[in-house]
Every structure is written in structure tokens, then in C-alpha cells.
1. Suppose you compute helix-only ellipticity at 222 nm (-39500 (n - 2.57) for each DSSP H run of 4 or more, over all residues; to 500) for every structure in I, II: which one lands on -2000?
2. Going by distance in nm of label points 7 Å out along Cα→Cβ at positions 304 and 408, which of structures I, II comes out largest?
3. So distance in nm of label points 7 Å out along Cα→Cβ at positions 40 and 128, computed for just one structure, reads 3.9; which one of I, II is that?
4. Tell me which structure, out of I, II, gives 12.7 once Kirkwood radius over Cα pairs in Å, for residues 192-263 alone is calculated.
5. Please state which of the structures I, II yields 4.3 when distance in nm of label points 7 Å out along Cα→Cβ at positions 200 and 520 is computed from it.
6. Looking at percent of Cα pairs over 33 Å apart, point out which structure of I, II has the largest value.
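Only the coordinates and a few stated rules stand behind these numbers; no lab work does. Treat the numbers as computed from the prediction; the structure is a model and nothing was measured. Cβ atoms are built from the backbone, for glycine too; each structure is taken alone.
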Structure I
């Protein structure tokens, strides 16, 4: 009896020391001896006490609480990762957002970053410059301002589009390392699950469980995980069913009763939606990466974790905002060009004082003119002040004194008539994004501020300026500024919501963690008190053995 008590107290002292050694280990759950009364020895006077027996080592760990902690940490990782990505996106947009706002109007005053103006500000400046030009359509300075404001507008839209595209590209590049980390963790957990099953069959798997749950919670940072230890058709030496690990990710089992059955993989699709293989896994701009299960692609659906956050931020938020901005830019290009091609620029041609030949309808050849004030290209339509048109058949450089082509008009050409280029677009329809027609950009005199060829006419400048207040059907009946502000407001509201949710989720995760610490955390005071108790009990049992030894010696001496 004394011997078993000594062994129990010695083991209890060792276990208290083990607890104290792990006092700073957040993955550790404190342990204690499970004791039971030993079977007594039958005597003539009845059962004689057998002392104490160690039935096992208990761990202060609640499986339900562990599952909740893992699940909530996975949700928190999702929100933190998404918040970080959206903050990167805000930098790419180049505007400080009114995150607490829920309306487009209240975001109209969003401030630019580092002195940059927002998309809405650039739109306003562009249309204001057109309004200013309408007051003096002959002014080269006002025309240059219009070009300058259009350049700013184009650069802003194109820069935002480029930055968002680069951010999406960078996000796609992150998936490979995260998927590798998940697959490595799955293999590690499968091995730990076997160790737990084997150790439980022999008696104690507490320390392995601590490492298992730490690895599991690390995996939950990346993906949502569900797990359990299920009995299998095997028994240990005590004829108890052996439990094996079953673990699922995204609703698909990756470990089934201790066996590794599934992994994650990456699929790459190009900008046309075609599956492709990239040499050395080097992605191209425009590629999209998808995370799938190797054998269960259809049933695989992530719900939380950093990988899910990256997917949602990329597909729903960034690409959604990028598509909205691209659509607005395309609508601006289409609507401006729709009116602009009907206008006329400043005169680029004046017929020489003396015509070498008569020019009536259908006449072709070389028309003598004063020095050209702009380059002409084959196919240009020239509108003369008499209403006739001239189709250029050969390129002519600025300063030339003759142009080749064919004239059509009810009135013959006469000396002194002036002409402008018509039908030229303001925004280049063949270019991606917004880009000013390079001919207009290099020569402000070619900007169509008039209608009908009269240099002093301001009708086109006014028409273009009024487009700012038009409600565009393709933009859900909104003006350009309203549509831009709504897109920015929607993004700002989503960022605000994610930040708020992350704060709330941290509180939930912290409460669960505190509950787990209160259950399984090591208390130095408690362990030190236990050490004193076990030490005194050990000393008492040692004294009992000493007394029994003395009594035995005395009895032997009496017999002698």
C-alpha cells in the first residue's frame, strides 16, 4: 500500500512539473492523474485497504470547445485576410474611402491619396474644361486644357485598372504556397492521428493531442476543417474499439478513418477561360487560379480561411469593382465619341488664292492649298465651308501645299475656302481602356468644338459638356459621376463591413479562447500547491515505510 502510494505521489510530482514546464505553451492542456482505490486484500477481519492505483492521466480538454475554437479561428482568418486584401485594393484605387457611408452621394467628397484626385474629381474636371471651351471655341489654350484633363481622366482609369489587374495577378500567385501548406498539414495530421490512435491503445496520447490540435488550428487559418475520431473494426489489448481520425476540408473528406484519401490541387485558366498548363507554374497576367480537390471537384466548397478570403476578394470584390470601372470607362468612350464625330475642328486647310483647275463634284487630283496646319491621312473626310467634302487619297504632312483626293459637293471649290477634318474620334476605339486619339492629342486644333465647320461655333463643346448631366441607360440610369461614386461607395461599405465583422469575430474567438484557457490552462499557483501536497504525501509514505521497516526489525529480533 505504501509502495503504491509512493509511486502515485512520485508520478503526480512529475506530472505537476510537466504542467509547469508548459505554462507558456498555448497549445498545451494541463493534465492530472486519474486515481482510484486499489482492490483490498481479504483477511479474517475483512478487506484490508490496498491503497491507491493510477487509472490513467486525464487531460483538461473539451472536444466540443476545441472544435468551436478551430471553426471561429478559421472565420477570423477569413475576415482578417479579406480585410488586408481590400485595404490593398483601396490603395490600388488611389482614394481614401468613406467606409461608414452607404450612399453614393456621400462618397462624392472622397479624398485622393498623396495629392491624387479621385475618379469622380477627374470626370468633373474634364467636363468643366469642355464647358470652359464653349465660351471661347477658337482658343488653343482652352483646347489644350481639354486635352490635358482628358489625359488625366484616361490615366486615372487606366492606372486603377492596371493596379487592380496586378493585385489579382499577385493573389493568384499566392495560392500555390497556401495549397502546398494545406497538403503538408493534411499529411502531418494523418500521421498524428495514427500516433494518437496507437498511443490511446497503449494508454496515454495527451501530449500528441496537444500537437495535433496546434497543427489543426494552423490548418484552420487556411481552410475550414471538420474532424472526429471514429471507431473502426479494430480492438486494443483491452478489447476496446480503436478510434481513427476522419477529417474534411470544404465538405470533402481528406482523411477517412486514418487513411489519406484526398488532397487539394490548383487549376489554371487563361483569360479566355481555357484550362492551361504553365511551365514552372509561372502565371501570366490574365490567368485565374482555382483551388479544387483532386478527386472531388464538384462537392468541394470552401467556407472560411485565408484561401477562401483570397478567392472571394478576387472574384467578387476586386474583379467586380474592376468590371464596374471598365464598364464606366467604355460608356464614357462610346458616348463621347457618339457626339464628337458629328463635330468639326478648327480649319486645317485654306484653298490657295488661285486655283490651277476647276473643282466640281467628282473632281480628283491634287488640290492646291496654303500650308496644312495638321497631318492628313488616307481616308480622311475634309468638310469645306461651302458644304462640300473632300476624301483624302494620300497622306499629307503638316506644312504641305497640296492634297490629293476626290471632291464631292453641290458647289464648286473656290479660292479662300477653309476646311476641317470631320468624323475623327476623340477616344481611340481600338485601344484598351481610355486613350485619346493620338492625332487630337498631338494637335489641340483638331479637337471638334464646333458643328458645321464654323470656327466660332461652340455647339459641340456645349453638347459634350452636357453629357456630364445625362443619365446613361447602360449605367442603370445614372450619370457618370453617380456611377463612379456608387462603385466606390459600394467598395468602401464592404471594407467597412469586413472591418466591423473582424472586430466582432475577434471578440468571439477571444471569449472561446479564454474559456479554453480557464479549462485547460496551467495555473502556477495551483501546480505549486499540488507540488507541496504531493511532496508531503510522499514524505509521509516514506515515513510509513521507515516505521514498518523498524517494526519488522524489532519483530525479528524478538523472535531470535
Structure II
């Protein structure tokens, strides 16, 4: 009988919602401004920004989570690789994981910067699990009399252009209209004239240029990993590249000025680009940023997540001299002081429009515990982007793998270390046992079930209440009627007593009220 009355109350409230929020069906995915309703459909929402948060009260915090360092998955110690290998592109392609990276040797022997041992290359590696990687012999390009290597693109003249294969960004093109001979794309640097060159490939191994002139000519420094990808949200290509805020250019070179930052533009075909825009940030200083590593997050593609490299030159001090490899640091500083005193680390940022980002000011991946190959310029250049891999814990769900460089300019070659994070685990809402609450802005959803990605202690819990747009509790969906959610799962259904019909609320504006006690909430999603 109680269940019947609960359902009746839900139906009556739905009739009221139908009258007062009929306009909400027109809400777009990019809203989240005060007084507006955001249609989220059945997409997964992370708490990596503040777009859908109305209030946080009590002891609730929005927390950044640092990935856990794991094993070194690749050593760049082949003769054609070298000390400065990096700028990795990593993605899952069916059952295969693919990796592309620059092969570059650099040293400072004799007090000068020496990069003449061999040209810059783009190399290829692959894996069946994202953990154990191999470098296949591709047999494409000669190196010291042999083609037994994994070089897939080489630097050199291309008609009137000079290709720099050492700044590659490679992706599988998700444009539904992409032709068969262009399933894979690579963005490499052009020198003299300055710009970027798009390449295409039918198999990710054999490449050909898409144009005989550089794209985005004169619009940036491009001396970093400059990237592009298909964005399904706008059905266009996006590009992100390195600039100096006061730099100037001519046909030959880019002259730096100001500080290092990031620029973007969009295109229909990867060749002709619209007006460029410099990225802006929410409550963030003008940090110097090298790489940007922006891409749609595969579990929530409406979110563009980036992992920019923060560059900071702290100069000589007692702490700088106490960091690992003082002798090598001082040797590199002879060529340029910043080579010995600059440090790099990974930040986290996210955007819904591709131009304005919520950037966390605290480091996402720090240089870590001091050990050989760490705390120097070039460490923690993160690969582009994250992939799902099996957990090392039997029976546990997949986790995210991220990859970052260390031992840059050290020893026989740089190394690539894997890091792990729970699915959607970049950030969370957290409250201690004293408790806290979060109220979302008005949303419209599709589906008949609400699922959470969360973790609690044995004594902790999350309760969920659904409200109408004006903050009135929907009958049957109060905190008191919610069955406490506790445990640690990436996908747990929320239930309420009385068998309330969640599907009846679909298509109408609601708010979600979460209460947390010693619990993390990473993401939520409405599903069928």
C-alpha cells in the first residue's frame, strides 16, 4: 500500500513538473550557468569542474587525486632513440594498444647543446594490454645501414618543406566520414616555413602528407607536442599548440617573447582552420605551460581533459643543489642555466567548450620521491592520452593508465613510466565522518536508474535525494527513503524504499542532493 501511495505522489509531482519546466527540453549540453537547466541525457558526469555544482556545504571538499606510479614500461635505449625521447601518443585501437613517440638524442658535451647524432624520428610501439610493450621492426627507414627498427616517420625535406618528425601527435580519426586511406592522422612540425603538417595513414604505419603547405603557419612556436583530434561534440577537428604570448614570426622562424601558453582553433578538414583563440582558465595563474595533452575523455566525451606540463625555473639554491644528479645538472647548465634549474610536472584541467578550462593549480603528477632520473627539466612530460587497462588486483574493474617520461637527458636513454588511477578518478567530492552535502544545478536526464562511481569506508555512506527545480523534495526520493550506498565500486545503482519510479522523472528538470560521510563521489550517470 505504501508503495502505491509513493508512486501516486511521484505521478502528481511529474504533472507539476511538466507544466513548470516544459522549456527544459531545449536546454543544451554547454549550460550550467545560474538559473539555467543542463540536459545531460544519459552521459556520465564527473566532478572535475564546477559546472553542475550549485552548492557544497558542511565539510565537503572537491579533491584532486594523484595517480599511483607503477613500472617502467619502455626504455628508449636503442641507437636511433636517445636521451631526449618523448612526446608519446597512446591510444587503444580495437584489441591493440598503439604508441608513437619522438626519438631524439640530446647532450651538452663540451658546454654546448648537441643534437646532431641523428635526425629526429617518430617511432612506433604496441601492446596487447597497455602494460607490456614491444617495438616491432617496421623495415621502413634506414638507420646506420639497417632497416631493423621501429621508425615510422622520419625528418627531412618534403618538396619545399622541412619535416620535423620529432614533434609528433598521432591519433585514430573518429570522424565517421573519414576515408579508408586516412584512418590514422599524425601532426608533425614544419620548419622553414614554420607551421604544422598533417599526415594520413590507412594502417598507422605507412604515412603520406595531406598537404604541400604547412597549416596554422606563423601562429605559434610549435616546439612542443602540438596536437589535433576529431571532437564528436562539435563534429569538427580541434587543434591545440604551444605559443609564446608575445612571440613574433616570419617565414623562417618563431621568435619567443612573453610566457609559454596554449592556443586552439577548429577545422572541418584538418587543413583549413578558423580563427584561433588562446585558452583561458578559472582561478589559475599564468603558469608556463609546455605540452597540453587535451582530448575528449573516452568515458565522458563531452569533457575535454588536458594534462599540461607546468614549467618552472627555480634557479640555483641549496634545495636545487640537493636534488638528484647535481653533476649532470651543472653540466647541462653550462649550455643554458635553465637546463639545470628548470623543473616540470603535470597539471590537470578540463573544459566543456574547449576554450575555457578549470585548471587545478596543484600538481596532478609531481616529480615524486627523489631518485635517479627525477626532479629535472623534461621529467613528467605526460603521454597523450589515458587508456583503460586491466587491474593488477584479480576481479577488480579496469583502471586508467597514464604514462610519463623520466630520466630525460639522463644515461643511455629516457624512460616511460606507467601510472594508474581508478576509472573517472581524477577528482572527487569528499566529506569526512562529520558529513557534508552537495546540491547540483538543475539538470534534465534520460533513463530510469541512477548509478554512482564512489568509495566509502565501512562506516561511511552516501545518501541521494532528488528535488524539483525549486528545491522541493520529490515524493519517494527523499534522503530518508534512500537506501544508504556504501562500499567501493565504479558502477553502483542507487535505490529508494517503496519502489519509487525514477523513470517518471526523465525529461523534467531536477536537482540532485548528495550527502556524504567518509566517502568519495567520483561520477554519476542516469541509465536505462
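1. Numbers: I: -16500; II: -2000.
This value belongs to structure II.
2. Numbers: I: 7.0; II: 2.3.
Going through I, II one by one, distance in nm of label points 7 Å out along Cα→Cβ at positions 304 and 408 peaks for structure I.
3. Values: I: 9.9; II: 3.9.
Only structure II yields this read-out.
4. Working: I: 12.7; II: 13.5.
So the calculation was done on I.
5. Values: I: 1.4; II: 4.3.
Considering all the candidates, the number was obtained from II.
6. On the way: I: 64; II: 45.
When percent of Cα pairs over 33 Å apart is computed for each of I, II, structure I gives the biggest number.
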